[in-house]
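Before anything else, here is the set of structures, which you'll find just below.
Bear in mind that the values in this text are calculations on the coordinates, not laboratory data. Treat the numbers as computed from the prediction; the structure is a model and nothing was measured. Cβ atoms are built from the backbone, for glycine too; each structure is taken alone.
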Structure P
Amino acid sequence: MKEEILSAAAKRKIFFSPDAMEMILSNNDPMAFTNTVFAHLSSNMMFVNKQDIMDCIAGDKTLFQAPKEVKPKNRFTSDLTVMKGTDITGESTCEGKINDFANYFRSRFFTLKRLVEKRNDFGRAMDISRAMTLDRDVKVTGIVYDCSTTKNGHTMLTIEDDTGTAKVFISKDSPLSSETFVNDEVIGVLGRPNVQRSMIIPEKIYRPDIPRNHTWEVSDTPSKIAFLSDVHVGSATFLENDWRRMIEWLKHNAEAECINYLVFPGDVVDGIGVFPDQDKELNIKDIDQQYETLAENLKEIPDHIKMVVHPGNHDAARLAEPQPALNLRFTKNFDSNIIMVGNPVYLSVEGRTVLTYHGKSLDDWIAAVQYLTYENPLDTMKQMCVRRHLAPIYGQRNALAPEKKDYMAMEYVPDIFVTGHVHGVGEEIYNGVRMINASTWQSQTEYQRQHNFNPDPGIMPVVDLGNGQIRMHNFHE
């Protein structure tokens, strides 16, 4: 138990003193007590002693009492809802007018500004227009309008809020010179305007980020949630044998394993006309028939499993994100235990917050940030979490629809964050968030072969909604 607690603390860059550890281990439920301590600590605390724990939980007597015995829920109880205001389906209003773009970026700015200002180490920012008149340290928030490197190797940012713009000059000798910026992200800046009031010299850069004290609170539910991304029904490289093994495994094991939920993060079919000469790589060349085949395949999944399906860039939905749910034309043959939602979307599953996103913006992230690669999509997902935005870069390969609300902003902190798109597989925990890239059911395509990319197919990630453990079930021969 002690090793588990120390490991959990180390991941959050927190170090307990010996008297703090003694206090934790003396509790009736040390791990639950530790999670509560994490939740109460301020985000900038690193070294924690017994008095710190006493101070941050003062008055919470229940922490020192034995946990009440809770009766396990019925394993077939379905408790899944779409979180209000997170699904674009039926809410799209954009017409591509100037006002649409203004509202879109205004929504992004104020959503992420609020998250930056919620940081314990930042607080309330002032307007850029006022900050640039002062001869003292200032805190501002702004959208990165431009990022460039001067001929001498310095970094020059242009940031803007709803009152004005400011240059932010980062010397190549500054500790901040290693920071990476992408256009249209929202940052906080602590710094001082120069004498000419023409730029801010930053002391520190802040991002919305996932709070460090976000943790997975263990619950009593036995339920598990599984993910099947990039199925690509209709493709000549669809892995029928892997799929059959997975279906048979679910038939025989889903009940015993308490797998009650199944999410499909996009590209459920291969689509039609997605790329030149695609028809040469299809064994089902009719889009309606592709969805009919998928519907028949999903009928074999045990009835007690609640399923969620949303589109990706291969599906019959608009390419611009956020994407509404699939049209009734394509979903009329699906069973009633399947929920059709937009991409991305937040789900509430037995009290856990699940963010599912197909991941088309991974292309733009990887093109913009030198150290990000297709081989490790989890690095990119971490950057999405740090910036609290799935697709900040506007106007590149990934089309974004200027809706009145920016649905791509990570307004809520997820417990589980899943993507697909790149046909990789992996899992990592970042500040308590279970990040998963959810494999594929398609073997190497001709395009992937030409680019020497090897997918990781036939793997189904499963997350225990009680303790947060992740298991990868491999069905690939």
Structure Q
Amino acid sequence: FAPVRPEERDRSMLTMTRVEAIPYASMKAGMPWDWVTFPDYLNSIERTPKGINLLPYVPVAPIMIWAMGLDGAKSGRMPTEKETQEMCRLIHEGMDAGGCGWSSQRLGANSIQMDYDGTPMVTDIMHDETCMAFARVLAERNEGFIQSIFLSPDGKNESAQRHFEDLARVSGRPILYNVVQASDRFPERHRNQLAWLERCRAEGLRIYGQGVTTDPSFVFTFEDWNLWDDDPAWLDATVGTLEERRTKLADPARRPGLKKETSGLISDSFDAITVLSVKRPDMKDCENLTLKEIGQRQGKHPVDAMLDLAVADNLKTEFFTTIGCSLSSLSEVVRSDLTLLGVSDGGAHTKFFTAGRYPTETIQRLVRDNQVLSLEEAHWKLSALPAWCAGFRDRGTLREGSPADIVMYDYDNLKVLPVEVAHDMPGNEWRRVQHAEGYHYVLVNGEVTIKDDQPTGVTSGRLLRHGQG
């Protein structure tokens, strides 16, 4: 959201309604918009009470739009030399103000996360030359790091990996490669990624894999779902108002194109998707059945069963999907000392995802219940390693003289609680949340922010400019 000119604020917020399922009403009611530039934005964050510490990336998409204009950035053209110089100046300005580096999504014209109108995000179609110019900014400063997700235009993993190697060589800085995700359907994918990370280390390249190490499941309705956007048929059918979506999903002429299996990057096969809840009383018998089971019962293709149900229920039917991932496959990812634990880029996806549970889930599932990691290894990978990659030298470990960011928990009774719907967003909007039990104390900068699993109301979090509070 910065830098953003005042006349471009609404368009900026609309982008987030699809890519992160953040309601426009919430942003309109909740954002003070007391900034224009990125330094102004950081000053606003610093003034805002916070329960956690924040380390800001310098955002690439707003910088491209600022320098090239929205239409220019959306066109996919190469920026002029003057525009490139302006974008590099803005990255320098952002780093001077306290940015930790920059991040970008580069998924091409068929991105899995599109803009609100179904067009690619501006970074999805940015050029390699622009990306390398931004990398040289960090090289000139000898500070910061880069996080990026990238699909090569030729679709080859080897080409994408060479791009990350080039980023590391040009910038001379740590690179977070997004994303290393275990999948039983495609086990060769994460194994090839892990082998490549090892080769990079042998060559002296500081490239780390950002893992998806939490349960990768989604509860969604077709009111908001967008994570099949890499399929043109699904993208076109799910763009627009609620009524427009409903009409398109009901259209028999569209169904053949929607029956082709998705990429498997986000969800399991259609057969395995489960119906969690239905609003219409006369269709409640579909709850807790898979689409395969409903299709067999009704004599329909699973996609027809899913969409007929959703349309009849005014798109309010809740579906559950996950990426099939056994503990043995997940163990291969989490045991690598070149992967960070977590969930991709930490995207909000407020209507269908609650991945912030991953620290609790790591200790509960991977340490205590299944001994995939030792407790010491888990703490290193949850705290010290990401702090080191981000450039911190005084945080991430318990040391005398360091800031007192401390978690005290009951190891035997720590657990993740079920997903809930919370009506706590500005603009009278809702989101999905997930809490945990077993936390005695959480201290942020020496003050207790959580006691016995409950927030204390203390907001001792800070904006960590250059990694310093």
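Given 1.6 as the derived value for distance in nm of label points 7 Å out along Cα→Cβ at positions 30 and 214, which of the supplied structures P, Q does it correspond to? That value comes from structure Q. Determine which structure produced the value 3.1 for distance in nm of label points 7 Å out along Cα→Cβ at positions 78 and 206, calculated from the coordinates; the candidates are P, Q. Attributed to the structure labelled Q. Among candidates P, Q, the computation of helix-only ellipticity at 222 nm (-39500 (n - 2.57) for each DSSP H run of 4 or more, over all residues; to 500) that gave -7000 used structure P.
Structures P, Q were shown, and FRET efficiency 1/(1 + (r/R0)^6) of positions 94 and 294 (r between Cβ atoms, R0 = 41 Å, to 0.05) at 0.25 was computed from Q. Out of P, Q, which structure matches 64, 58, 47 when Cα extents along the principal axes in Å is calculated? Only structure Q yields this read-out.
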